[in-house]
Structure I
Amino acid sequence: MSSAVSTRTSTEVLELAVEQVLAAVRPASLGDPVAGARHAEESLRDALRDTGPVADDNVALRYALACAEAACEHLKYCEIQEARTLLTAARGQLVLARSAA
């Protein structure tokens, strides 16, 4: 792991992953929806593991994490639209989390 990655905050790690997965599961980006959903799920789960501890007072980040975790479950079953909806909600919560920090 590079030092640039290790200095990112939990919010930044999750925000980057959410943006990347949203881009990866756009209908135009999915040549093979099943493989795309699986890859997106793995990427998002890796980011959730890398997020690290979250302060109790950062409610928006906790909501963003919950949305991202739920999106992983939908990706597991190739429910792309549901996952995109949850990732969009996570992105909104991450904006709030960043402004609260």
Structure II
Amino acid sequence: MGHDILLARHGNTITSMRFDRRTNSVVALLDDGRVDRAPNLISPDMPQPVGITGLTADDRKLLGIMTGTFAGLGALMVGGVLAMVQFGQQLGLTEAAAYIPQSAGF
């Protein structure tokens, strides 16, 4: 894990890397002489995925809210189209549609 972190931070400016067993971290010597270190384990405080989907409980909650929102908006749009079809004659939509130029591509 620490190797990946250091490579993401410094890329090809790393001269050498070694594992420090005392602190359980990876130490990198950079081209300019500086030293950087990164932990070699994932923090236990991070939320871990549950199940085979790889989603955390917060991810599932957010996806559920977004799915419900978009389903509601889709139902609202379908309802609006059905209302226009049902009441289009009474609202004058058929007469308004006659004024749309045929070259508009509709």
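Annotations
- Structure (I, II) behind the derived value 2, 15, 26, 23, 16, 11, 5, 1, 0 of P(r) over Cα pairs in 5 Å bins from 0, in percent: I
- Read-out distance in nm of label points 7 Å out along Cα→Cβ at positions 8 and 72, computed value 3.5, structure in I, II: II
- Test item: helix-only ellipticity at 222 nm (-39500 (n - 2.57) for each DSSP H run of 4 or more, over all residues; to 500) calculated as -15500, pick one of I, II: II
- At a computed 12.4 (mean count of other Cβ atoms within 10 Å over residues 24-31), which of I, II: I
- FRET efficiency 1/(1 + (r/R0)^6) of positions 32 and 64 (r between Cβ atoms, R0 = 35 Å, to 0.05) - highest-scoring structure of I, II: I
- Here relative contact order in percent (Cα under 8 Å, 6 or more apart) is compared for structures I, II. The highest value is that of I.
Readers should treat all values here as calculations from the given coordinates under stated rules, not as data from a laboratory. Source: prediction; values computed, not measured. Cβ atoms are built from the backbone, for glycine too; each structure is taken alone.
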